[in-house]
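Below: a set of structures, written as structure tokens.
Rule-based calculations on the coordinates, nothing more; no lab input. Only a predicted model underlies this, so the values are computations on that prediction, with no experimental measurement involved. Cβ atoms are built from the backbone, for glycine too; each structure is taken alone.
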Structure P
Amino acid sequence: MRILFVARYLQSVNQKKLVCLSRQPGVQLWHLLPERWRDAFNEYRATSGDRGGYQQIAHPVRNVPDIHRFFYWPPPWFIRALKPDLIHLEEEPDSLAALEFGLLRMWLAPRAKLLLFTWQNILRPTNRLVAIITRFNLRQAGGVICGNREAVGVAHAYGFRGPMAVIPQLGVDPADFAPRHREAQRTRYNLRAFAAGYIGRLTPEKGLETLLEAVAPLTGVQLLLVGQGPLLAELKNLQGQTIWKERLILAGSLSHLETAQTLAALDVLILPSLTRPNWKEQFGHVLIEAMAAGVPVVGSNSGAIPEVVGDAGLIFPEGDVEALRTNLLQLQTDPALRADLSARGLARVEAHYTHERIAERTFTFYQQLMSLRP
């Protein structure tokens, strides 16, 4: 099976999934990604070459960093020479990249099937042109992978009736998050009490106000926040308040390795996301990272969080300060509960969220698509 895999996997840790995919029986895989990309925090560059089981192709793109309007340019005409059986594009159905590869498939690889990926779990109001593009792209698709269950309904609302699977886009390598050097990490951040943590964007929709209100009166709890975002200046001001003195720690942005090390210092990881009219939590990758590190997780019921956590963590109604505080007190005072959730989290990651497991499920869906008549 010849697979052209098109995705912005710009960090080597994410490419572990592709290594696992390339090891599936009979697979020959090429990974096409942007030659250069930038986001709010970093600039990335990729090069072409062998990646130990598959070929990486770095190609120029335009309209960076708009994920809905960027496209590959000049068009990757070499698709014809690759003769793919399947083009797996991990861009949203409403994107220009999806339109581009839908057209390129028609012109350069008409026998190939197009597989799209979507996270969208809200049917958002959009203009007529975007709706037309979305419906056209879905009509070109032979199948769709959804990153969460609610995304299935959104694709159906746009008229897609073909094969679908619910598979996370990215998993974790448990070896990266194996608990280690706990005391050294706690010393690094001056953690001397029960340590609650948040890792992600410092933005209002992530529910940081709920988290701060819940933790504020719990004098035996320290709060470690990892990330960057528009709330950073406000959080720095809070650090000067008496109630937060030596209790609110801001770690800034961390690399993948540093994040894995920092998780070892925590007693609980919280993701208190709040649903907005045009967004709700689509997965929460930090949840599976924490579970892989053996850290109990607490999440709001926004979007896909309960789906990801399952029975391996505690869920509270989004925005409910008292409920979140109760969850934290439970974990602070009940070591047996912490140990139970830690074990459940590790088991859940092994069953559902490793790179190997996600690659296996993706390959199974490939086989399903290829068995269907055009």
Structure Q
Amino acid sequence: MYHSIITGSGAYIPDHIISNSEFLSNNFYSEEGAPFGYTSERVVEKFSNITGILQRRYATKRLSASQMAACAAELAIADSGMNKESIDQIIVAHNFGDLTENTSFPDIVPSLASRVKNLLGISNPACIPYDLIFGCPGWLQGMIQADAFFKAGMAKTALIIGAETLSRVLDPHDRDSMIFSDGAGAITIEYKEVQDPLAGLLSTNVRADCRMENDFINMGRSYNPVMISNAQYLKMKGRKVYEYALRFVPEAMKECFDRSGQTIDKLKAIFIHQANEKMDEAIVRDFYGLYGIDETPVNIMPMCIQWLGNSSVATIPTLFDLVRRSCLPGYTLTKGDTILFASVGAGMSINAVCYGYTG
């Protein structure tokens, strides 16, 4: 039998560290354009208590999303040992293209995937690069899509990357802007013959709710009423996103895991989109509750949001690479471990992938 197998991983984590203290001088406003009735210090403190974020990473001025994507891709290709000219598809998940400093106008022509192919020096014309715009679940959607191409006989290898420079679409007067960050993560994935039926990609699940939920995450003007500009900033209705995630993500995860045919005690790790520490903890708690388990198993959910923030499509591949390389204390992966990936984001969209780790 043939399964989709992750053969390499890599991540680019920007060097520029932004701590919470750097937001203390910001003047924050509500969605209605009114100042909060307490100090910026209190806003930052409440933010940290809810999200768990203490610092995040921003790309330097001249560094683009496609350049970070190429750096992560080089590491993944080297880790896999594969010949880059043998890659059939390059899939780059992002939401804002290559943004330059002080502008919110994205540059997506040519596609970021085409730029990555160029930066990697791949000359094979049969290597097809394309982008995915799918909100925060975009990188996982890339994995699901690559698996479908493999099963259709249209490809055997793929490079899947998530890259984002969210720092360039943030409103300094919006407290939610403190959540977001920059970075890139990548994997190589190959369609290989396996002896173990529980090796590689085992099952998937995707859900999209695009009616009243469609604008829970959107682009809009600054919350500062005196700022007159055509610039568009990333906006989020935090309470609605939280409620949506708690209502639907645990169910989507369970449906995906149940399709793998395994029992819940076999699950060794959950790699969830690093959106918000409290929200992720609640999602995983409710996921286990669907199995009648009251307490979340210890060390089931590695996290890096505390020091990397939320880099959208880059969070899961970055987190996965950190654990694979034993860079996150207390977390390791062993051949034969069953893991679950899950994400939720703009759309609103949810996806999940159950995977048998092969090393």
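Between structures P, Q, where is mean count of other Cβ atoms within 10 Å over residues 234-241 highest?
On the way: P: 12.5; Q: 18.0.
The structure with the largest value is Q.
Using distance in nm of label points 7 Å out along Cα→Cβ at positions 138 and 210 as the calculated read-out, with 1.6 as its value, let me know the right label among P, Q.
On the way: P: 2.8; Q: 1.6.
It traces back to Q.
For the read-out helix-only ellipticity at 222 nm (-39500 (n - 2.57) for each DSSP H run of 4 or more, over all residues; to 500), a value of -10500 was computed from one structure; give its label from P, Q.
Numbers: P: -10500; Q: -8500.
It traces back to P.
When relative contact order in percent (Cα under 8 Å, 6 or more apart) is computed for each of P, Q, which one produces 14? Intermediate values should be presented prior to the final figure.
Values: P: 14; Q: 25.
This value belongs to structure P.
Of structures P, Q, which gives 19.7, 64 when Rg and Dmax of the Cα atoms in Å is computed from the coordinates? Write out the running numbers ahead of the final one.
On the way: P: 21.6, 68; Q: 19.7, 64.
Value 19.7, 64 for Rg and Dmax of the Cα atoms in Å corresponds to Q out of P, Q.
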